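Engineer: Alright, structures below, take your time with them.
Read-outs: derived from the displayed coordinates by stated rules, not from any lab. Remember, it's a predicted structure, so these values are computed and weren't measured experimentally.
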Structure P
Amino acid sequence: MAEASALQTVLHPGHGGETGAVGVKIAERRGLSIVQVSEIPGVAGNRTTIESIVGAALPAPNKSAVGRRTALWVGPGRWFVVEAGRGVLVDELEKAAGGSLAITDLSHSRTVLRISGAKVRDVIAQGCSVDLHPRAAKAGDCFVTSVARHSAVLHVVDDATMDVTVYRSFAQDLAEWLLEAAAPYGYEVVGS
């Protein structure tokens, strides 16, 4: 059975805003596996095996790495490993870690919004203290910050696309804020 969206009462496909233009597109990324991998103090972790599952080296602070899966740096010795679809990721990571790393499935506790378009940086900057100028926030960067007063992971996917990951319980408030922040530029809500 598919999990109900935390945003089903807020995000409805269509256009909105104060102009006829579409400055940003907003979509919920549903059905993702999001697994936190954490080093355990005093325990030699098996990062090489985890990296083989990701398909890339675990990223440095404020960076992401994309291979077969995406890894997002979320703190010292901590990463989110993300992939489309739910299934075997947590089991693969637990087996690979062999108890040397803490593996936590966060899939049901997080909501990911993808915001894209020419005005994405202008919209997100209204509620985020990270410098989002293209010189400071480049494709592949990842920041643990707040967006619209909510703890979030902000992933700069490319020059005109960002993913915002928040606790599921804050997703509705974030989406409402996002629609208001995007209104001056015009927006399109895209079905997931």
Structure Q
Amino acid sequence: MARSAQLRRDTGETHIKLALVVDGGGKYQNYTGVGFLDHMLDLFARHGRFDLRIEAEGDTHVDFHHVVEDVGITLGKAFREALGELRGVARYGNFFMPMDETLVLAAVDLSGRGYLNFDVELPTQKVGDFDTELCKEFFIAFARQLGCTLHIKKFYGENSHHIIEAVFKGAARALAQAVAIDPACGDEIPSTKGVLL
């Protein structure tokens, strides 16, 4: 049975519809009204092999903050719902992502504890019309709602587009490792507590 979720989030600032298949093939249809975010979500889906469809609209006439944050919230909740009790998963994942002059490490633990360490300096405040500080805001929201410990570290990089792209690709590949079913685990929950999330 495919691990999947469909969610809606409606607030005074945003309206979001999201469909996720964890065990997908990397198919995507993402329309958030924020072009750069769409590009990053497409990369996230493809590199994690997740099927992802997002339709979002919001108060982008103010700025992109609410849409980016709320998409992160909704995506984190969708993963949490789709993964259930996390029986049989690998739990941990990590990936070094090179992107031209950039190298980024992403490491994740499906611990049940939402925490982000984001050691990523971005040299510019904008990529096109996208505020680069929103990259961190997205992953704060995502990690809190999924309930994962997520560490993202830039070793080097000069181009903000390349750096953010490496962050999204690396996070997707690390997460794909963590959510993968480990045949050696059978139906076990990978924790001495007997529970995750």
Structure R
Amino acid sequence: MIKNLIIFGSPGAGKGTQANLIASKYDLTHLSSGDILRQAVASGDELSQKIQEFQKRGELVPDELIIKIFQDYLAKLNCQNFILDGYPRTLAQAISLDKFLQEKPITAVISLELPEEEAIKRIILRGESSGRIDDNETVAKKRLAVYSEQSLPLLDYYGKQGKVANIDGRPKIEDIFVKISAALDQLNS
């Protein structure tokens, strides 16, 4: 049975789209870091102002802050089967998550592979349609640089655990989902 997953990839790789499809097919709760952070920002407290400043600059929210937000959220939610979208993003977050989830560990990591040029195009298009202030070329390039430096090491971390399935993120949404499903079914057998 598919349990707790991570969907991984650069900004613009289609993590949210695929996470929704995976959650529906495998009866998982989709936990989006963007949604969780937007909820935290909407609270309007001091923490929300700190989060907004990092997001506007295209920087990751610091590990200690995001770890606390996610652990609090996961503890309150108390769901048994989920897919994490956009978290963890650093090695410190991944190690902390593994410790926190000892009783219900991550079983697979789906890595959506996408060239940087394609990621930037997608981010700009998303910004035009969604109005997200952080979806512009300048911030996109910064986010991709941060992703390469801080997030890519997670593939090695989870790869050593035999949990990573690399999927080409360029084809049509439906074709990508077919490949993800096949990879999850194989990991689950």
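Engineer: Given a computed value of -17500 for helix-only ellipticity at 222 nm (-39500 (n - 2.57) for each DSSP H run of 4 or more, over all residues; to 500), which structure among P, Q, R does it belong to? Write down the numbers at each step before the final one.
Structural biologist: Details: P: -5000; Q: -11000; R: -17500.
Source structure for this number: R.
Engineer: Then there is this: Comparing Rg/Rh (Cα atoms, Kirkwood Rh) across P, Q, R, which structure shows the greatest value? Could the numbers behind the result be given before it?
Structural biologist: Values: P: 0.99; Q: 0.96; R: 0.94.
Sorting by Rg/Rh (Cα atoms, Kirkwood Rh) in descending order puts P first.
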